[in-house]
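None of the figures in this text is laboratory data; all of them are computed from the coordinates on show. Keep in mind that what you see is a predicted model, and the values were worked out from it rather than measured. Cβ atoms are built from the backbone, for glycine too; each structure is taken alone.
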Structure I
Amino acid sequence: MKDLSILFENKDCLVINKPAGLAVQGGEGIKTSLDSLLAENYDPRPLLVHRLDRDTSGVILVAKNKEAAARFSSYFAERSQGSQIRKLYLGICSKTPQPSSGVIRLPLEIKGKTKESETRYRLVSENPGIPCSLLELELGSGRMHQIRRHLAQINCPILGDDKYGDFGLNKTLHKSIGLKRLLLHASRLIIPEEGIDITAPLPEYFAPFSLTLAGVFSHDT
């Protein structure tokens, strides 16, 4: 498929490894989006059922028909109401959260309303030389920019985050090792109801941070 990496496909869905910088939907100032690329390559065009931030890379699922779209959309909408769906991310943040694993339960304001929000995290490895740490993160709710906002709230922002991050550190790392992108990656999507368990490899631009990634994608997470 032109310009997109397909991780999995069946009669009902496509799972794509979205590159950072590609918007999911079109809009003002956006010439190319995931939605437009799907329209160019498929007839009928697959349907969006969830989102990833433009600057976040990794796993995103689209449905091939309206019936599948309704089914998959219900999984994402109901993940706090009994659905077994899991969305896991890898992120490199400044510092190391304390404790090294836990749950961030902090409300977030969404369109003027305060919403309860939950992000689970686990330390994978540290790089004290920068210093930074690699975290595995899992959404317990689905608020806009939730992971980025939660980590910023506990003073461990994602590196490369130009909205909620440590701007001084980002600038220093840009000059010293070429940090140019948000270091947040949607690494794994699990939908037991559909027998789907898909991982996406980390982009190469994570490599300069020299973190030990062995076991990150193990299926006993």
Structure II
Amino acid sequence: MNAIRIAQPALYEEVAERLRQRIFSHELPPGTWIDEQALAEDYGISRTPLREALKVLASEGLVTLKPRRGCYVTELSGGDIQEIFPIIAMLEGRCAFEATQKATPADVARLQAIQDILEKAAATGNIPAYFEANQNFHLTLWEIAGNRWLLQVIQDLRKVLKLTRYQSLSVDGRLKKSMEEHRELLAAITAKDPDLAEKVMKSHLIAGSEAMAKATSR
């Protein structure tokens, strides 16, 4: 019997993931010009796999390729935010609906554990910790919903929104309000009320978009 070889990830995919994480962490903040020669030298690769990696990131909306000017980390405008958030609110609202229908007591306990982390982060004003726990809360909801089609579209949009990391939470009063919205959402899930969970999730994300619009206009 012939052994089945497991294909190694293509080099450009590894490079794309490294750059993706640098963009998400804002080591490469929005608007940054991508110095292809310097990056190729840093990674010890030719510019061919680097350019393939940048094409992947461009398809995800994380970088923008500008003719005769090069490649830049994408900057989201107020208009972009207003277009993206109603879509993601609709999708994640549906996700909350399905997750509430399917959630077991063990699932609710998982969400409550994350909620406890959110509460502590909010109480101390620790925005990075709150951001990470918030991401984990939403990810757990997606897993509970178990709808791979919803998950795929939401994840694509969420990648772009990571370009605005922390911005909405930096608006005065938003951290406290976000915490209150999470409490309402968890209460709806615990009560097995999918319609309310969907409504709260949509309102939560629209409120986040309004805060983000304020942050980007400052």
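Observations on the structure shown:
- Here distance in nm of label points 7 Å out along Cα→Cβ at positions 74 and 138 was derived from just one of the structures I, II, and that gives 2.4; the source is I.
- Relative contact order in percent (Cα under 8 Å, 6 or more apart) - structure with the largest value, from I, II: II
- Identity of the structure behind 7.5 (criterion: mean projected area of the Cα convex hull in nm², for residues 42-121 alone, calculated), options I, II: I
- Ranking I, II by Kirkwood radius over Cα pairs in Å, the structure that comes out highest: II
- Among candidates I, II, the computation of helix-only ellipticity at 222 nm (-39500 (n - 2.57) for each DSSP H run of 4 or more, over all residues; to 500) that gave -5000 used structure I.
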